[in-house]
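Values in this text are rule-based calculations from the coordinates and carry no lab data. The model shown is predicted, which means the values in this text are computed figures rather than measured ones. Cβ atoms are built from the backbone, for glycine too; each structure is taken alone.
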Structure I
Amino acid sequence: LGTAHRPPQIGHWIKSARPYTRKPKIKDIDAYVSKWWKWWKGINPGWRRQSGSERLTKEGSGSWDTLHVTGANGNLSVLVSLWFWREHMPDTSPTLRSWNEAVEDVNWALHQL
């Protein structure tokens, strides 16, 4: 998967041999969330991006090649990035809605593969 805009914590986790027992620190959850959405949009097929829209479309069709990446450097990174996000966010966080939207969109996209 592409690394443009990927939250740096994901890169550090990958470089550290992907330890599941040691989650990276996220000091600024808002910055992480912003980067996460930019990364997620960037690794999705171009046909899902609409100008002027914050979220990705589920309408239309096209290739899923940019997101159809298996193995340790593939969609596992996306799933783990959501886990890190949730682990650093209290249940009362304003970013909880954004996290739920992200989980729903990732779930939908992975089911399209």
Structure II
Amino acid sequence: MLFAIIGLVTGVILGLYLPITYPATYSLYISVAILAAIDSVFGAIRSILEDRFNTEIFVSGFFGNAILAGFLAYIGDRLGVPLYYAAIFAFGVRLFQNFAIIRRYLLDKIKSDKNNI
């Protein structure tokens, strides 16, 4: 867990201070890929709380979902069909479902800890 926090802080600091830019034409692909990555992180948090986290599944899902979402947006853009809507819908729904489950789990845990005092 400590390595994850260190990696997150390092990534945020590097992202804030390194002048990395990309063309505006890639913004759609990158935004869909970021949404997929965030969905994977929320899924990992949920699986940690349910004691069924698997590193291989997380890493493959993190990169696989991000690449697939970006590729889906690219193919849709080339075909003139907004296929990125499918990725936004799928990952958005899963993101909110995972957040709701995480929230319920944490609230139940806080409630049970108060009852045990």
*So Kirkwood radius over Cα pairs in Å, computed for just one structure, reads 14.6; which one of I, II is that?*
I
*For which of the structures I, II does the calculation of distance in nm of label points 7 Å out along Cα→Cβ at positions 31 and 55 return 2.7?*
I
*asked:* As an exercise: helix-only ellipticity at 222 nm (-39500 (n - 2.57) for each DSSP H run of 4 or more, over all residues; to 500), calculated from one structure in I, II, equals -29500. Which structure is it?
replied: II
*Thinking only about distance in nm of label points 7 Å out along Cα→Cβ at positions 7 and 95, which of I, II has the largest value?*
II
_Matching task: 0.90 is the computed value of FRET efficiency 1/(1 + (r/R0)^6) of positions 23 and 39 (r between Cβ atoms, R0 = 25 Å, to 0.05). Pick the structure from I, II._
I
*Suppose you compute mean count of other Cβ atoms within 10 Å over residues 87-94 for every structure in I, II: which one lands on 16.4?*
II
